[in-house]
Structure formats: C-alpha cells, structure tokens
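I've put the structures underneath this note.
Please treat every number below as a calculation from the coordinates, not as lab data. It should be emphasised that the depicted structure is a prediction, and the values quoted were computed from it without experimental measurement. Cβ atoms are built from the backbone, for glycine too; each structure is taken alone.
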Structure 1
C-alpha cells in the first residue's frame, strides 16, 4: 500500500504540470493527460484543505464549549 501524497507534494506536482502545459511544444494528447492529472491533483488538494478547515472549526467549537 502506498502512502497518500502530502498536500505540499501534490501542490509541487500541480505546479510542474502547469509549467509543462505552458510550453509551446506540448502535443494535444500530452496536454489532455496533463490536464486530467492536474484536475485530480486539484480535487485532492481541495479535499485536504476542506478537511483541515473542518478540523479547525471543530477545534474552535471545542474551545468555545470549554470556556
């Protein structure tokens, strides 16, 4: 089983994909594959951020309850 990629690693990969797609010599098939991978990474990063926001909200609620 492979470990899930960290947010930072995924963000680095996404930036790499963007740079590759900005090149003039990228063919259509390659661009489509890069775009597909970019969408997957973007969704994964968004989920990580959403999960972190939920965790922060829960911690803040717990803190308010204990006051």
Structure 2
C-alpha cells in the first residue's frame, strides 16, 4: 500500500515526537541512579525501531536520484 505524501509526513512527525519522548525517558531513567537495565534496553530497542521506520518514510518522501 502506497501512502500519499501528506500521510507520510504526518506519520513521520508522530514518529519523531515519540522518538524524542523515548530519548527523554531514557535520559530520565539513567538520571534516577541505578538503572533498570531491562527497561532501558526495551526503550532503546523501541527507539531504534522508530528510527528505522522514520528512515523508511524519509526514503519514500525523497526518491533516489541517480547522478
């Protein structure tokens, strides 16, 4: 299913916000002292998955140009 450009941009904005929120949550968790390693690992994994999805959407928005 191919989504239109506006839908992709909206999805990308949502993912970027969630990515920033996860970054803040990871930082707050680390600042608390002894870190819950499992929770931190899960947050980091989710953050990486979001980054991968953002990259896929960005690739759809900006087509490859063969020079």
Structure 3
C-alpha cells in the first residue's frame, strides 16, 4: 500500500520504488536531516520521509 502511495505522489513509472528512493537518498546532493522521530531527505523536488527507528520509507512527496 505504501509503495502505491509513493508511486502516485511522485508520479513514478517504475516498479522498484524502494530502489528509486534509496538512490535518491544516497545521492551526494541529498539534504538529510532529522526532525522528531523521522529522517527527511530532500533532493531536487522530492522529500522522502523515513522512520528513524525502523528505517522504513513512510512516504514521499514533491515539493515546490
């Protein structure tokens, strides 16, 4: 269910959403910061939210 939500939010046409997000997080231009119980990763026009305890991708959105 989360994968479908991320695909819809980012308008992705790929089947491997986790690999897509992982590559974005590992990019050297990615701005990563912790706020509360989550990590936030911002790159290009994408913001990925990751749980800081389980390191699971919660959601991803486009930002303006």
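Using helix-only ellipticity at 222 nm (-39500 (n - 2.57) for each DSSP H run of 4 or more, over all residues; to 500) as the calculated read-out, with -29500 as its value, let me know the right label among 1, 2, 3.
On the way: 1: -29500; 2: -27500; 3: -8500.
For helix-only ellipticity at 222 nm (-39500 (n - 2.57) for each DSSP H run of 4 or more, over all residues; to 500), the value -29500 is produced by structure 1.
Of structures 1, 2, 3, which gives 19, 39, 24, 13, 4, 0 when P(r) over Cα pairs in 10 Å bins from 0, in percent is computed from the coordinates? List each step's numbers first, then the result.
On the way: 1: 19, 34, 23, 14, 7, 3; 2: 19, 39, 24, 13, 4, 0; 3: 22, 59, 18, 0.
For P(r) over Cα pairs in 10 Å bins from 0, in percent, the value 19, 39, 24, 13, 4, 0 is produced by structure 2.
If you work out distance in nm of label points 7 Å out along Cα→Cβ at positions 8 and 24 for 1, 2, 3, which one comes out largest?
Details: 1: 3.6; 2: 2.9; 3: 1.7.
Checked 1, 2, 3; max of distance in nm of label points 7 Å out along Cα→Cβ at positions 8 and 24 sits with 1.
Consider the structures 1, 2, 3: one of them gives 3.1 for distance in nm of label points 7 Å out along Cα→Cβ at positions 32 and 56 as calculated from the coordinates. Say which.
Working: 1: 3.9; 2: 3.1; 3: 2.0.
It must be structure 2, since only it matches.
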